[in-house]
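There are structures below to look over.
Bear in mind these aren't lab numbers, they're just calculated from the coordinates by the rules spelled out. Bear in mind the structure is a predicted one, so any value in this text is a computation, not a measurement. Cβ atoms are built from the backbone, for glycine too; each structure is taken alone.
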Structure 1
Amino acid sequence: MNKKILITNDDGIDALGLKILVNTAKKFGDVTVISPDGQRSASSHHCIFGKPLVIKEFDYGVEGVNAYSCSGTPADCARAGILKLMDPKPDIVLSGINDGYNISSDIQYSGTVGAAMESVFNGVPAIAISQGSFKSSEVTEHYLYDLLKEYIDKPLMHNQIWNINFPDCKLEDCKGILRDRVVAMDKFYNDGFKVEDNGDGTYFYTGITERIWEASEGTDLHAVANNYVSVGIVTNIS
């Protein structure tokens with residue numbers, strides 16, 4: 001199995017999760033990294049048009065890995081890699097490993113998922129990968145290789161991606177893998193606005209005030225909330 005692999009993320013080219021993914025993905029083929037030059041979380045599927053992207057070679061420090069930093073979004077990174085920088089185009093795009101889950105309603109905001117969606121839009125299969133936090137990566141590191149081996153060649157419809165989320169727990173507390181998880185439609189958080197009027201206008205500050213960790217069985221949210229690895233499919237626009 002010698003794949004031509006493009007890896008990107010939304011946490012930036014210096015992110016720990018990206019390094020973990022790169023070192024594991026190397027076992028499956030030739031890796032090229034094209035990643036934002038800084039934090040781009042919650043950028044969704046946003047692409048920059050009408051002004052140039054600044055893409056520079058980056059000394060990633062991993063033998064055999066070519067890397068580039070990009071001034072754009074994760075979707076820009078995937079798009080640039082597929083359409084311009086990699087010839088022939090990659091066999092697979094891996095996006096992540098994101099610091100924080102990409103499950104339930106958060107999927108629509110995710111730059112990690114956005115990059116994967118841009119990839120399948122351009123005809124390249126993709127897997128989005130996330131974990132609850134980087135307090136510990138032992139669950140991710142335990143299961144990542146086997147899951148990539150299982151899903152890197154597993155076909156989907158042209159407008160679908162695999163979405164993998166690792167639970168935020170110790171390995172000894174992880175209950176295993178739940179496959180075929182659907183995206184939770186349960187309310188995932190209370191979203192509130194803080195309003196301030198300082199005399200020269202009204203300011204609205206938005207933010208997540210409280211996570212809601214209860215969800216229907218069979219969903220991605222229910223899986224990670226109960227210390228399972230969640231694997232499911234996310235569908236792009238048709």
Structure 2
Amino acid sequence: MREGLLGGLKIRLTGGTDGRGGGEGPVVMLLHGFGAPGDDLVPLSEVIDVPRGTRWLFPEAPLSLNMGLGDSRAWWIIDFARIQADREAGRIRDLSVEIPQGLSLARERFLTFLEELPRQLPINYEKTVIGGFSQGAMLTCDAVLHTDYPFAGLVQLSGNLLAREVWAPLINKRKGLPVFQSHGTQDDILPHIGAERLRDALNHAGHVVEWHSFRGGHEIPETVLRGLNGFVTKRLGA
């Protein structure tokens with residue numbers, strides 16, 4: 001694995017022809033969630049069987065949380081006090097009616113990254129699966145809707161429908177994009193119903209959604225890894 005700075009973001013690269021992201025093979029790009037270190041999802045590259053020469057790219061969120069929990073990062077700041085208040089009151093939060101204050105800046109940074117990346121790294125977006133976990137999933141969904149890059153597939157691990165007001169006018173233009181989506185029925189961070197709202201919106205817009213609901217929380221269990229393995233392999237043309 002190697003680390004570097006590309007498109008204004010710190011990244012980690014592995015796989016490829018040399019185990020350090022070398023070559024011009026297809027790419028799996030995954031963004032970590034809120035509060036995770038930048039290398040949080042790197043172990044997925046060791047357990048998912050991808051086509052020969054596939055490179056794994058892990059961008060790191062630019063915001064440091066300084067939570068005393070190691071290198072905790074974020075794409076935008078979350079109001080945890082409100083989340084806790086909702087839990088205590090038994091309210092299920094509907095993120096689809098919210099536009100996080102930091103979303104537009106996060107989008108701007110990530111779109112700049114996607115624009116600059118091909119100038120610094122051999123990459124073909126037609127042979128790139130993009131996605132992430134939790135906040136990283138929602139940011140990649142938002143970014144894909146704001147671009148016309150011909151990604152091979154979109155991965156949504158424990159994400160939710162976010163900012164419906166912003167996404168609704170854009171979602172139809174990506175009709176036909178293959179999507180892998182998973183969510184735990186006992187997730188107490190991002191509600192399962194929010195994932196169902198995202199699934200239904202994508203399906204209604206003509207996306208091809210492979211849906212994996214599992215009994216569990218805010219996590220990526222073995223059953224999801226098996227499904228993701230098949231999705232990535234199919235989309236990257238093994």
Out of 1, 2, which one gives 1.9 for distance in nm of label points 7 Å out along Cα→Cβ at positions 84 and 100 as computed from the coordinates? 2
Can you rank 1, 2 by FRET efficiency 1/(1 + (r/R0)^6) of positions 20 and 172 (r between Cβ atoms, R0 = 30 Å, to 0.05) and just name the one with the largest value? 1
Given a value of -6000 for helix-only ellipticity at 222 nm (-39500 (n - 2.57) for each DSSP H run of 4 or more, over all residues; to 500), point me to the structure among 1, 2 it was derived from. 1
Work out Cα Rg over 2.2 N^0.38 Å for each of structures 1, 2, then name the structure with the largest result. 1
Can you say which of 1, 2 returns 3.1 when distance in nm of label points 7 Å out along Cα→Cβ at positions 36 and 228 is computed? 1
